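What follows draws every value from the coordinates through simple rules; no lab data is involved. None of these values were measured; they are calculated from a predicted model. Cβ atoms are built from the backbone, for glycine too; each structure is taken alone.
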Structure 1
Amino acid sequence: MYLKPITINELEYSAILSNKLSVFHDIDFLNIYLPYIQIVGIYNESNEIIGVFYYFKKTKYFLKYIIPPPFHPYNGLIFYNSAQKEESRNSFIKEIQYLIHQYFTEKEHAHYIRFVLSPEHIDTQVFRWNNWKVKVNYTYQLSLRNSVDELFDNLSSEKRKSIRRAEKDGIVSKENEDYDTVKKLILKTFGRQKKSVNDLYLHKILKEWANSSNSFAYTAYLGAQPIATTFCVYDHSTAYYLLGGYDEQKAHHGAGVLCMWNSILKSKELGLNTFDFEGSMLPNVERYFRDFGGKLIPYFVCEKWRLF
């Protein structure tokens, strides 16, 4: 087994990976990050691609960073494990981990590496053994297999009240394809929180990549005035809440909640199985997501600093 850097034009997912692909593996989605994204193929002894991961390269203050692409939660590691015995399956996973460690050690001379594993990857021992710092992050995932009534009943009482109050006060949340409006509300929230946002890739996602086959947005209006929004991306099984925002000057306690609730309903209408709130490490954000009734899901972040 070996790893090989490949271009996006060379990337062709094999059939054995089809059920493992997420919206974040979409080639057009990855393409917006050129020339700063690198795809790496995982190949077996027969030179067949059996897995892939990717990473984003940037330089800041003369330091080279390797991280997930902006607005991507993970580094996209997927692979097909054909081993039948548990011991063989575990050994296969560790071999891939060691190849990844070796790749970043020998092929990429970065000062900082952050390699984020999606929740299905629970083995991080090889990274730990090779002096990577491994920490646990969390997201909330909501099962959409329940009925709409059950989903509503599983909301916290505060969220149910917020939705009812918003509707009573004349707030209307509807699907919105005007991504200029969506972007403005998102940027207002980032600005208010004094957080930097990569405006270039935000623009590319909303204006060049997003369409009805991969994403949707809901915006809450008070009269004709947009006051809150949510933007989600989705694949064959899962919707991911990617971005949201609101206008502080016209804020309503239930506007964002109503947008999120309608995003959940839309995901269920699309026949998806899961709604992923895509991270919840800040205390106020964690509480907000928790109130929607999802299950707390851990995932691992592997980090390494190197001084040359």
Structure 2
Amino acid sequence: MLVFTAAGKGGAGQTVTGCNMAYQLALKGEDVAYLDFDFGRPSAGATFDIDAAARGVTRDGVRSFLLGGGPRPVVLDVATRTAGAALRNRPPGAGRLVLLPGDRGARWFGRTAEIVQRCSELFLRTESEYSVTVVDLGSGRTVAVDLVLEVMARPEMRNIVARWLVVHQWTRLHVDAAGDFVHGPSGLLDTARHTGLDPAAVERALRFVRCIVADKASLGRFGQVAQQAWQAEMDAELRNFAAEQQLGIGAVLGTVPFDPVLKLREQIITGFDVASVQIARQDTVEAYASLARRLSDHQAWETL
């Protein structure tokens, strides 16, 4: 399975969501490859706490491979390369989790037939070696989005199961940006049509993920009664606005609650963070685990 993660606006929490989902997939026994296709500022290495790839790598990154730099990009095993003690502890039955990092100081580039071919080869290779390939496309309408859409329209990709996750913060600006990114002019579905893909099929394979959602537990920690009532009212208005932008609950794969840890430091949330040092919420871990499960839950992908 190929899982593409994207965002309509920077700061949506897309990379930290994708990395945590990949970690949960590995915990349940899947072999997972995480490909950093954020060609502007790759950050998956920092999220996995891999110092050598915190801002991308200096050679053999994904971008270098696509531009013809080598036979394959570097593959970093998260459990052996991370500085995080909890991530180094791979429990029995867990699958392998690897990062194919981006390039440090990378710049945008145009698409050529050779780049499209090499990208197709990369996807087919990771598909054959791993159960799930997560492709981090960064935020906004970028060359990465255009590239993977063109690749997915190729004949050799027709039998590949693909999912599209568009991540956004639970705010009006982020909801609006996510809706425009998917449904707007020159958006994801419009671009899919121009590359030869069926936009209706892409939309059926697409869901939204709401991040930093203030639930009852977090609302109760902030302010006076009047402030809590106002926040609840704004949440209701936001739900209506999301439905108007075609981001209603039927198009949502899951929600990630507000968690101070993720607000202050983009990282993988582990059981150690919840049970031992008690800095993170159990609800956050469960949210990411739910996303991982629902990727292969056919009911979650039925068209309403």
With helix-only ellipticity at 222 nm (-39500 (n - 2.57) for each DSSP H run of 4 or more, over all residues; to 500) derived as -8500, matching label from 1, 2 | 1
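Taking mean projected area of the Cα convex hull in nm², for residues 14-181 alone as the criterion, which structure among 1, 2 has the greatest value? Present the calculation step by step, with values, prior to reporting the outcome.
Values: 1: 15.3; 2: 10.0.
Checked 1, 2; max of mean projected area of the Cα convex hull in nm², for residues 14-181 alone sits with 1.
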Using volume of the Cα convex hull per residue in Å³, for residues 110-165 alone, single out the structure from 1, 2 with the greatest value.
-> 1
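Where does the value 17.6 come from, among 1, 2, when mean count of other Cβ atoms within 10 Å over residues 22-29 is the thing being computed?
Clearly, the read-out refers to 1.
Taking mean projected area of the Cα convex hull in nm² as the criterion, which structure among 1, 2 has the greatest value? Write out the running numbers ahead of the final one.
On the way: 1: 17.1; 2: 15.4.
Result for mean projected area of the Cα convex hull in nm² over 1, 2: largest is 1.
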Upon calculation of FRET efficiency 1/(1 + (r/R0)^6) of positions 62 and 230 (r between Cβ atoms, R0 = 41 Å, to 0.05) from the atomic coordinates, which of the structures 1, 2 produces 0.60?
-> 1
Which of 1, 2 leads on distance in nm of label points 7 Å out along Cα→Cβ at positions 54 and 214, largest value = 2
